[in-house]
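Undergrad: What follows is a set of structures for review.
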Structure P
Amino acid sequence: MVCAPVAVAVGVAACGGSSVPSGAVASVAGNPISTQAFNHWMFVAAKSNATQSGQTSVIVPNDPPDFKNCIKQVRTQLPSLASTTDATLKTDCGQLFNQLSSQVMDFLIKAYWYQADAYKLGIHVTDAQINKAFDQAKKSQFTSKSQYQAFLTETGQTNSDILFRVRVNKVYNDLLQRKTKKVDDAAISAYYNAHKSEFSTPESRNLRMVRTNKASDASAALAALKSGQSWETVAKKYSVDATTKSSGGLLMDVTNGEEEHALNQVAFSAPVNQIKGPVHGTFGYYVVEVIKINPATTQPLSKAKPTIKQLLSSQSSTSADTAVNTLSKKNWGSQTICKAAYSMADCHGYKPKPTTTAPAPATTSPPTATTTAPTATTTTPTTTTH
């Protein structure tokens, strides 16, 4: 971007224009996003993609629509594709371009949007603040200068890129704070009272039961139990229920409505320690004994409070993010003009291309995007004005 971040709102008028100038891929309120900046971040995205997919080759598809340079890269870096037709490689390069370019464009455009909104709202981010945040992040993530330099080399970024991303992240977080609703005790209590079932455990019962296919077998099981034989012995001999046959017919923590109607009815009407049956149900005949009633419980607000606060805080952050991006789109979307080859959802007048299902190429494609390009809301690198 051409206009300086601190003068971005002034730049809307100063930079002027609604078309995309030569040497740029887009214009945001008259501020060009240079082809150089775009190509730089396509390289960063391609390196990230290669690293995540375990590839040593880095294919950068930044020359639409013919992708002659991309095809040359593929043939040079991937000998196994040397004999693949240009048409196939062009298609593959185009697919990779679509995946990476939309991420890069979103990052570059929103980096401008956020700074422009911040300027309009009187949010000022100083170099001192950025340097402090950068130093803190650097110290927490890297133990030496050489480790940091290795990170820059591996990711294809510069120190200026990192500083810019820290700036954009700071601006974004300041915007976010203005849209984030505080989660107070009143909000927590209101949620708790409206969702008490989420913090309650219904009454349940522990049972022993024998299920048979024949009424005569159920009667024999009942007689055996009443004669003093153990549930373990009787269940093993008579039960056809594979789940409980080897455990003395034990069913733990059965809630009302969990089992079939006949079994459920006797389980939730029988007194404790009284053998009932035979009861005829859909799946056979039952002999049942309720051995324990576990009363319903409700977690008190004091115990549920941390969980509720975390949930409401997450919801508030999501809503704030939506609000920030919706406002940015409203303020700058109509002034975001992109060249056709680079057009994506942030661009004015964007129309998604019809999707078609094509046969898979017969050859191995160049590496595809498996990770997103740097975004304007992350604390890792972005783009400066190239």
Structure Q
Amino acid sequence: MSSKYEDNVLVVVQLTGGNDFINTIVPYTDGHYYDARKKVVLGQDEVLPINDELAINGNAAPFKRLYDEGKAAIIQGIGYPNSNRSHFRGMDIWHTCEPDKVGTNGWLGLAIRELDPRAENVLTGVSIGQGLPRAMAVSGVPVTSVGDLESYGVMNRLDRERLRDKAIEAFKDIYGQAIGTGPVSEYIGQTGIDVLKGADLLADVAERYESPLEYADNPIAKSLRDVARIHLADLGTRIFYTNHGGYDTHANELPTHPKLMSDLSGAISDFLDDLERHGVEDNITVMVFTEFGRRMRDNGSGTDHGSGGGAFLFGKKVEGGLYGEYPSLNPRDWEHGEDLKHTIDFRGVYGTVLEQWLGVEAKPIVGGQFEQIQPFKA
């Protein structure tokens, strides 16, 4: 790995449930949008235009600021062939890069192995939040998972052991169904997933952190504040992972999606501002993804599982702008008569981040050669 990548850090934010990309990056001048969306629709006075065709959801004003500052890359039409509409299987595909079979290795776990081949630092990969993301799970690769630095720092040893056991049991319950208890037990046995070992190193990180910036009181803001705390402690973490839930908007999307957009955009904006105030913003990239988009037509109250979604990259070294092609909204081009077609494979975007940001060869991790984008400044 070239030394030019050795300080670069990736923060992955998972939008759990399937974000409605059409109402995030809104085709506000396209008649097909208004024809298909009768109820769950944003008017032209509810969006923030970035050109004559597309606009950012007005509730995500911080994204518009980052876009105007050239720090936001919007990746349009991300997906893969024959997109799976099951939350569990769909997310599993994104975590393992295996759309045709059930995979056992997480793409970020494989990246962590390349970044730290001797497994010398249990904090090379850190997950913030409950549970252990499958994206980071690879046999022999230690991963640290901590739910909340604030509360973790004041826990006694017994409480920490209970927290670790709870995380491991949750991992077994969820992924044992998909890949069998054998591989799960092997993974846990070989790595130990020593949550305590890594998390103990983080026990006093919260109290050492100082910042004039006050993050909002919501889960994603708290998670990204914890990422900032650990990054500023300079413990050698190269990959962070966290998630923002609530995006499965089959019903009541109009009341719920605006808050999701507001919380997410505010948290990412505050996080980048925090790093800038500490003078460490140069080597951080935030990648935001979701397991699928939503269908073109709403259901009267929300939107159902679809394909052809979107992803984002944020950071000072990101070359802001639009990447990929926004899927056609014309009904004759819809997949299965109801979905947007994907225009760029997610494995190409992963490959972009792996090779161009982390300096890790992508092909063995994503399972082939896929078209990449060029979203980073030279």
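Values in this text are rule-based calculations from the coordinates and carry no lab data. This one's a predicted model, so the numbers in the text were calculated from it and none came from an experiment.
Undergrad: For helix-only ellipticity at 222 nm (-39500 (n - 2.57) for each DSSP H run of 4 or more, over all residues; to 500), the calculated result is -16000, so let me know which of P, Q that is.
TA: Numbers: P: -16000; Q: -10500.
The structure behind it is P.
Undergrad: Quick check on the output: 255 is volume of the Cα convex hull per residue in Å³, derived from one of P, Q. Which one produced it?
TA: Working: P: 255; Q: 131.
The value was obtained from structure P.
Undergrad: Starting from the value 85, 44, 22: which structure in P, Q was Cα extents along the principal axes in Å, for residues 145-240 alone calculated from? Could you put the intermediate results ahead of the total?
TA: Values: P: 85, 44, 22; Q: 48, 25, 24.
Comparing all candidates, it corresponds to P.
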